[in-house]
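The data blocks that follow each hold one structure.
Just so you know, all these numbers are worked out from the coordinates, no wet-lab data involved. The model shown is predicted, which means the values in this text are computed figures rather than measured ones.
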Structure P
Amino acid sequence: MKANKVVRDFLLEIQKTKRVAIEGNILKVIQPEEGDTEFSTYLLTALEKDKEARKKRLEVTKQVQERNRELLASEEENIRINEDLKIALQEAEDSKTEAEKAKDAALNDLDVMQKKTQTELIGTIVKVALVVIMSVGIITTIMYGIAMFTGKDTQIIGSTWSNMFGILLTNAFSIVGTIMGVKYASENKNNE
C-alpha cells in the first residue's frame, strides 16, 4: 500500500514535532515511493521502535503473568496456613477443655483426700482425748475408792475428784466443740 503525499507529509511532521510514529501491523504494508529515502527511513525507524515496544510489552506481560502465578501460589499457601491455624486453634481449645476437666478432677480428688485426712485426724484426737479423760477419771476414782476403804480422810480427795470430773467434762466438750467448729469451717470454705 502506497501512502499519498499528504499522508506522508503528515506522518513525517508528527514525528518531527511530537516525536510520535505510527505503530502496529500497518507498518508492514505501507510502501514508500521509489527514491523517497526520508519516508523509507521513517518507516524503518517506526518498524524498529514498534518491535522494541512489542518486546517491552511482551516482557511486561510475562512479568505480570509471573507475578500472577506467584500471587496465586501465595494465596494457596495462605489458605493452607489459615486452615492449619484453624485446626491448631481447635486442638488448643480441645486441649484447654481437657485440661480444665483434668484440673477439676484433680481438685475434687484433693478435696476428698483433705476431708479424709481431716476426718482421720479428728477421729484420732477424739480417741486420744477420750482415753486421757477416761484414764484420769478411772485413776482418780480408784484413788478415791482406796481412800474410802482404808479409812483415810476423803474430804480432800472427794473435792479433788469432783473438781477433776468437772474439768475433764469441760475439756472434753471443749475439744469436741473445737473439732466440730474446725470441720464446719473447712466445709464452708470448700463450698465457697
Structure Q
Amino acid sequence: MKADKSTRDFIIKAFKENKILLEGNILKIIDEDPEDVEFNEYLKNAIDKDKSSRRRRLEITKQVQNQNKDLLSSQEENQKLMEDLKVALILAENSKVEAMESAKKAEDAKEIALNDLDVLQKKTQTELMGTIVKVALYVIIGVGSVTTLMYMFALINDKDTQIIGSTWANMFGILLTNAFSIVGTIMGVKYASEKN
C-alpha cells in the first residue's frame, strides 16, 4: 500500500514535532517510494525501532514469565513448608500427649508398686508375729509341761512337794504374764506400724 502525500506529510510531521513513529503490522503493508528518500528513511527507522521495541517487550515478557515461574515455585515451596510445619506441630502435640500419658502410666505403676510393697510388708510382719507367738506358746507349754510332770512325779513318789508346789505356781504365773506381755508387744507393734 502506498501512502498518499497528505498521509505522508502528516506522519513525517508527527515524527518531527512529537517524535512519534509508526509501529506494529502497519509498517509491513506500507510500500517505500523510490523517489522519496526522507519517507524511506523514516520507514527504515520506524521498522528498526519497532523491531527493537518488540525485542525488548519479548525480553520483558520472558523475564516476567520467569519471575512468575519463580514465584509459583516459591509459592509451592512455601505451601510445602507450611504443610510440613503443620505436620510437625501435630507430631509435637501428639508427643506431648504421649509424654503426659507415659507420666500418668509411670505414676500409676509407682502407686501399684507402693501398694504391693505395703501388702508384702504387712504379710511379712504378720508371718513374723505368727512365728513369735507360736514359739512363745511352745516355750510356755514346754516349761509348764515339764514343771507339771516334775510336780506329779514328786506327788507320786511321796516326796516333799512344798518347794515344787510353790515353784510350779510361780512358774505358771510368770509364764502367763510373759505370754500376755509378748502378745501385747506384738499387737502394739502391729498397730503402731499401720498407716492412719
> Hey, Rg/Rh (Cα atoms, Kirkwood Rh) derived from one of P, Q reads 2.04; which structure?
Replying inline: Q
>> Suppose P(r) over Cα pairs in 5 Å bins from 0, in percent, for residues 116-171 alone works out to 4, 19, 16, 13, 9, 9, 7, 7, 6, 5, 3, 2, 0; of P, Q, which structure was it derived from?
In response: Q
